[in-house]
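Structures incoming, each one as structure tokens.
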Structure I
Amino acid sequence: MLQYPRRIKQLKQLMQKLGLPETAVVGWDLLDLALTHPSISPEKNYQQLEFVGDAVVRLAAAEVLLETYPNEPVGEFAAIRSILVSDRVLAEIADSFGIERYLLIGANTLSNPAGRQSWLADAFEAILGALYLSTNTMELVRPWLDEILKEKAAEIRQDPARHNYKDALQEWTQGKYKLLPQYRVQENPKGDRYRFRAEVWLNGNCLGSGEGRSKKLAEQAAAKEAYLSVNQ
């Protein structure tokens with residue numbers, strides 16, 4: 001059991017920031033572990049809790065999307081969720097709560113700005129894992145996380161260019177086949193407004209194709225056709 005009053009006080013402060021009541025049944029040892037980077041301890045750190053938290057945030061995002069947009073197709077859910085659970089968005093949420101100040105992390109890691117987004121996102125997922133395992137329910141997660149996910153989802157829906165079907169398709173292929181999709185892009189010699197044509201392949205099968213003014217847009221178009229076809 002965590003024996004350091006100062007650390008417990010810090011962790012309680014963080015829970016207050018999340019909007020959880022003082023009476024919340026939080027596993028303080030779990031939460032302390034969730035905020036311990038591998039650079040501090042190779043054996044006792046947040047990695048296992050991060051694994052649990054990854055599943056927690058995906059479930060929470062799926063439930064929020066289903067409840068908020070009940071008439072949207074599954075393909076749209078998956079595309080939006082792939083952004084909601086990305087390192088970029090999770091790091092943004094972690095930053096909004098000032099999680100870095102509570103994180104036990106080595107000075108060398110902290111001084112490397114290139115990895116900041118990744119370890120912030122990892123720590124946030126670990127916190128979700130710790131809160132879930134404290135009660136084995138979502139009662140310490142969804143009361144404060146739901147509104148954040150709703151706001152982020154609304155932002156994504158207002159900007160269609162942020163829909164990332166490539167990420168969504170990759171998530172699906174890795175989950176089902178443990179493989180990455182392969183893209184084949186050709187330039188249209190006629191040079192019309194759709195300059196590039198892309199195909200996306202997996203296991204020797206073409207899952208979809210698309211065209212675009214750039215290679216990136218063509219790949220996104222192909223990924224969208226592929227993802228919507230496999231998730232009908």
Structure II
Amino acid sequence: MIDSPFGAVRHLDLFARMSDESFLRLTRAAYLQSFPAQLQLIAEGDPADFLHVLVSGRVELFSTWNGRETSMATVHPVSTFILAATVRDAPYLMSARTVEKSRLILIPSQDVREIFEQDIGFAKAIVNELARCYRATIRTSKNLKLRNSQERLANYLLRQLGKSGNRTRFELLAEKRRVASYLGMTPENLSRAFNALKAHGVEVDGSHVTIVDHDKLVAFACPHALLDDYAN
């Protein structure tokens with residue numbers, strides 16, 4: 001199993017507590033597939049036929065309405081996405097496309113639901129994962145409603161700083177237009193927010209960000225455990 005395409009996902013919290021027999025049954029009809037960059041994987045409103053597991057690359061979750069589009073999240077390996085639709089046997093509420101060349105494991109949703117009913121370890125892991133996603137959604141909603149654009153950007157940069165290993169100079173993990181969309185801004189508002197953060201210890205050159213005064217940025221951003229989760 002370690003040498004199989006599915007060995008890379010066995011350690012994930014979602015699958016780690018299930019029995020070997022259940023994992024073998026779950027992955028029996030699953031398959032590993034490679035996708036080129038900028039390929040749409042799923043469309044919101046479509047039935048959730050598969051649980052997707054990103055093994056390598058990056059995937060953007062996004063949504064559209066009335067000619068508008070917004071970025072919801074960027075998925076990094078190794079992780080699953082849109083678990084709730086799979087469990088509920090409900091339509092996807094988001095679309096997904098590859099940001100770069102990516103490899104994914106596709107697990108039939110029907111198999112996920114069947115094993116969920118039979119394997120208590122897997123069932124507990126699904127509940128924990130859905131609870132984590134729910135809490136992340138609440139934090140995102142609070143961030144959008146309680147902070148202005150400059151404060152949202154400041155806290156986003158602090159999270160990216162942590163993901164970079166706390167290097168004072170790092171590269172944005174997404175294009176600026178995607179960052180703007182994720183933070184609920186237009187590209188023009190993002191540019192103005194970056195300019196405003198110069199007074200709070202931030203310099204930006206293209207996609208490269210330099211934190212010249214960390215304490216000043218933290219003092220402005222006011223990160224808080226009930227709004228920000230730096231573990232994810």
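For which of the structures I, II does the calculation of mean count of other Cβ atoms within 10 Å over residues 149-156 return 16.6? Derived from the structure labelled I. Could you figure out which one of I, II the value -18500 for helix-only ellipticity at 222 nm (-39500 (n - 2.57) for each DSSP H run of 4 or more, over all residues; to 500) was computed from? Label of the source structure: I. When distance in nm of label points 7 Å out along Cα→Cβ at positions 93 and 197 is worked out for each of I, II, structure I gives the greatest result. As an exercise: mean count of other Cβ atoms within 10 Å over residues 29-36, calculated from one structure in I, II, equals 22.4. Which structure is it? The correct label is I.
All of the numbers you see were taken from the coordinates with simple rules; none came from a lab. Note that the coordinates shown come from a computational prediction; the quantities given were computed from them, not determined experimentally. Cβ atoms are built from the backbone, for glycine too; each structure is taken alone.
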